[in-house]
Structure P
Amino acid sequence: HLNASVGLPDHHQFLCTVVVPMVINLLTVEPEGIRQAAAGGLSHFIGDNEQLAAAAVDADAISRISTTLMSAAEDGVKQGCLEALAALCTKRDDCRHAVLNSKVLPIICATLQDPKASIREAACRCTQYLSRSMNHVR
């Protein structure tokens, strides 16, 4: 997927090859604040940008976000991970497929009943984007 970044301005290539993988690596850093900022930053970087989403997938974002979400006890980390997964699933069917194959769906569904409204909202957004994959909905 990183080959798709050829022809992009230098700052896009820098984001794809350096910044996105670095932010994904921060998901495994121990202090809660860093993980929370990394997950939130990742969802902000990716947004609706397919090249950055592809770079994140190439950097093993789905596996790392899923693992972080499964072990997260902190509300901010949960919310950030859900928002990052939602951002990855906005337009790319291959990302939706990878999230569904990562076995994180039961965790996402469980967070739909979280006491915090912001976490429920992020989980709703995540399931909304996951449901766009018609192959899996059927």
Structure Q
Amino acid sequence: MNVHVAFPGTCREAMQFYADVTGGQLECLLTYAETPAAEHSPSELHDRIIHASLNLRGRRLMGADMAADTYTPPQGVEVQLEYQDIEQAARTFAQLSEGGKITMPFEATFWSPGFGMATDRFGIHWMVNVASDNCPMATEGDPA
């Protein structure tokens, strides 16, 4: 399963930030002007991103900028990152939450040695989890 998130004009900056934070590979940043959608899109969207794709260990985080009249901030969904290494997870959580809002501090829980929730400065909600035998979660491969 891959995730697609919408932005109010900050997609390029957000996706470059996510690539830096996660070590993922930014594979695509395509503007509206570079596609046939340009002739059907308002001119203020032409330099905005219609499709972005970030490869995170074989999974994709995709995104796009939306027109102001169609953008809705995300609700009820978090992008979840799973790590084996607690130090790497803690660093990622700290970077994602910088300039945003921590909703659950990164700390040990009954299911994990490290888990936290935050909304980043772009308005995207994140969950950062460290894998544990207490609650096995798939990090690679097909869902069970």
Structure R
Amino acid sequence: MQKSLLTRIGEAFDQHRNEHQAQSARTDAGPARTALPPLLRWFLPNGGTLLLIVILIFTQNVWAGQALRNLTAESAASTGTIAYQGRLADSSGNPLTSTLPMSFRLYSAVTGGAPLWSEQWTGPNGVKVSDGLFNVMLGSLTPI
């Protein structure tokens, strides 16, 4: 009866492993070395890993510099507006629906002081309130 291909491959693998173990037993005539646990051995760097780390450190300005330039360009291209939304109701708590004049101000302190910036939404620029809800882009009429 003929052996299958998988059986032959398995036997060749076993023979190779046995020869390798016998050869390593002959060459280990020196003092016994303590073997590292497999997980710890996996974390130890080899020469290729160390070389890659050194290359990445020395070339970081090339590959990370572009990302930094993109980040600063995006922040420089800011629109200078602040989205603000709110809810308006009458004295009974019923939501309002109308176009209303509104004033917005920014202060440097929680209480008191003069406003650092103000914007008037009146006339054709009045704030549209629907079911008590409104939203505006502060700084779109008067730059912040």
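List of remarks:
- For 14, 46, 32, 8, 0 (P(r) over Cα pairs in 10 Å bins from 0, in percent, calculated) the corresponding structure among P, Q, R: P
- Entry that produces -5000 once helix-only ellipticity at 222 nm (-39500 (n - 2.57) for each DSSP H run of 4 or more, over all residues; to 500) is calculated, selected from P, Q, R: Q
- Taking Rg/Rh (Cα atoms, Kirkwood Rh), for residues 14-69 alone as the criterion, the highest value among P, Q, R goes to R.
Where a number appears in this text, it was derived from the coordinates with a stated rule and is not lab data. None of these values were measured; they are calculated from a predicted model.
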